[in-house]
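What follows is a set of structures to go through.
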Structure I
Amino acid sequence: MSGSNLYLWIDLFFISAQNEQLPLLKKWSCEFPALFVATLAEHGSATYKDGEEYSCRAVNVSKIVDTTGCGDSYQGAFIVDYLINKDVVSAMKAGSEAAAITLSFEGAV
């Protein structure tokens, strides 16, 4: 497999990002056939597909206990929901809800 064909093997790309990185993800989504998902902590998340941007607010949590595992929870819920529903917005909501649950427990859940 050559390096130039590596993108053919990527369907989902997740990154814990800052707002400054979002234009690059949008650009990549125009060039490569993948979903580019950025988690933005308390600022929610953004996903790019075919140059289109989708955004989702973070779920409000009354008391944050521990952030360990939030990204993993988001990714797991996103992937399961997306595979079932094929809907980016639904998957982002599922990811945000899972991350909010993880925030209320100590240690990774």
Structure II
Amino acid sequence: MIGVVGEQDVVNKIKQTIGSKKVGGKTMKIEKYNKVTNYHIVYVTSSNSNSFATIKAESKKNKTLLVTDDDALYAQGAHISFLMDDDKIRYTLNKPIIEKIGLKVSQELMRFSE
């Protein structure tokens, strides 16, 4: 389950990109964020950064990975931040914070991180 804190067009674009890919034999589900659903990943767009503190607090008990495209949110405790570098998408990740919520970070994920 991926919850997107952003406009519906962002949700649709992510759905289109991911398609019917599976993780652990289960099809990934992407939807607009709502606070009653337990998500595995929550993506907070930079245009919705004002919601980050609330979402961070709501997701703390669920071991939810917080992803953003806003460096300021990364500094506030987001786990992964995506950025555009010319025509490539890059990301940084905060391994200590990810591990603090009880998730493990693979070497492969670390290898491609900035």
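Values quoted throughout were computed directly from the atomic coordinates according to the rules given, and no laboratory measurement underlies them. Note that this is a predicted model, so its numbers are computed, not measured. Cβ atoms are built from the backbone, for glycine too; each structure is taken alone.
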For Cα extents along the principal axes in Å computed as 45, 26, 25, the structure of I, II it came from
I
Quick check on the output: -12500 is helix-only ellipticity at 222 nm (-39500 (n - 2.57) for each DSSP H run of 4 or more, over all residues; to 500), derived from one of I, II. Which one produced it?
I
Give the label, chosen from I, II, of the structure having the highest value of distance in nm of label points 7 Å out along Cα→Cβ at positions 21 and 53.
II
